Structure I
Amino acid sequence: MNNKTARLIGSFLTVGRMRPAPGTWGSLAALPAAYALHIIGGFWLLLVCTVAAFFIGWKATQIITADEDEDHDPSWIVIDEVVGMWIALFPVSYGAIMMDIGVHRLWPGWIAGFVLFRLFDISKPWIVGKADRLGTPLGVMLDDVFAGLFAALGAIILASIYHGVMM
């Protein structure tokens, strides 16, 4: 992978260059991409593409930051947010398949996943912050993986409360 390709991947096709808050723009851009992946191949395609994006993003981040002395995680690298956001949407995608309904009908899960992911990505609690402090390309990717896992768990809890208590 050359530097130009790494920058294109790292910025998620230049979305990371949008201002302000490139991480939020990257997270937002991940939503229609996840929707398209789900429509094309369901949860399993979303899962495979998430794993692939993690490893490709890790490699791209290694290339991009190889010459960086000070900034191990430039704000315009948003492939990590895309991976984390897709993980946050796993319960929505899987739930739609299990219930045999259109994924768009689970719109509250899309909102919950996005809001929770941004909350965990920005606040960096516990292991999210530890991963971020690694100061390595792997840490760049892992903090968003953990934020996505926390967001997915939070979305499951919120759905359980809604469907168990309110319905």
Structure II
Amino acid sequence: MGLAPFTEADFVLSQEKRDEITEGLTPRQKFMVEHWMNLHEVINRGDWDGMDVFFNTDTMTYDNPNRPDLGTYFNWKTSPQGLYKTFPPSIYRTLKAWGRGENEICVLCHHHGKHTGGPYMGVQPTGNELNVVWFSWLRFRGDKIDHIYSISDVLTMLKDLEVIEVPQPVDPYK
């Protein structure tokens, strides 16, 4: 999925846009997606204490094959904090959402920033844009997030940030 042209204003989701994202979901699933989108607003402001209310902080777990070091809530919380400092404005938005039952949603999201705040993986700030698209599967316990599994386009991110060179084949099977 290529990203359509956007501005930073697109990361503040109107109620109309939120309704479009949650169309077809049950009321419970809509609540969970709204909860996730509200969390993005808090993270986009850098309100690190405020984000705690969205999670079961004592039991929440995080899985991502690219970040096995972030298994607990308090370990995971350091990631958006580091990204906020390294890639200002470091903003997040939900693009699409799906639901399953009364405690699971899947969201397609976009993270945007610019590499101006400090080194990343040994690379000094380049000013390059960060545009990462990712999926997260979220499980709720009660009204709070209890588990997140995320998978993101890390290869494109590392290429765009000049951390690695990635050959771009015309036909990868030749």
Say we calculate distance in nm of label points 7 Å out along Cα→Cβ at positions 90 and 146 for every structure; which of I, II gives the highest result? II
Supply the structure label, taken from I, II, corresponding to helix-only ellipticity at 222 nm (-39500 (n - 2.57) for each DSSP H run of 4 or more, over all residues; to 500) with the calculated value -24500. I
Origin of the derived value 15.5 (mean count of other Cβ atoms within 10 Å over residues 58-65; candidates I, II): II
Here distance in nm of label points 7 Å out along Cα→Cβ at positions 98 and 122 was calculated and came to 3.8; which of the structures I, II was it taken from? II
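If mean count of other Cβ atoms within 10 Å over residues 10-17 comes out at 13.4 when worked out from the coordinates, which of I, II was used?
It traces back to II.
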To which of I, II does the computed value 20 (relative contact order in percent (Cα under 8 Å, 6 or more apart)) belong? II
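A short reminder: the numbers here are calculations on the coordinates, not readings from a lab. Everything numeric here is computed off the predicted structure, so don't read it as measured data. Cβ atoms are built from the backbone, for glycine too; each structure is taken alone.
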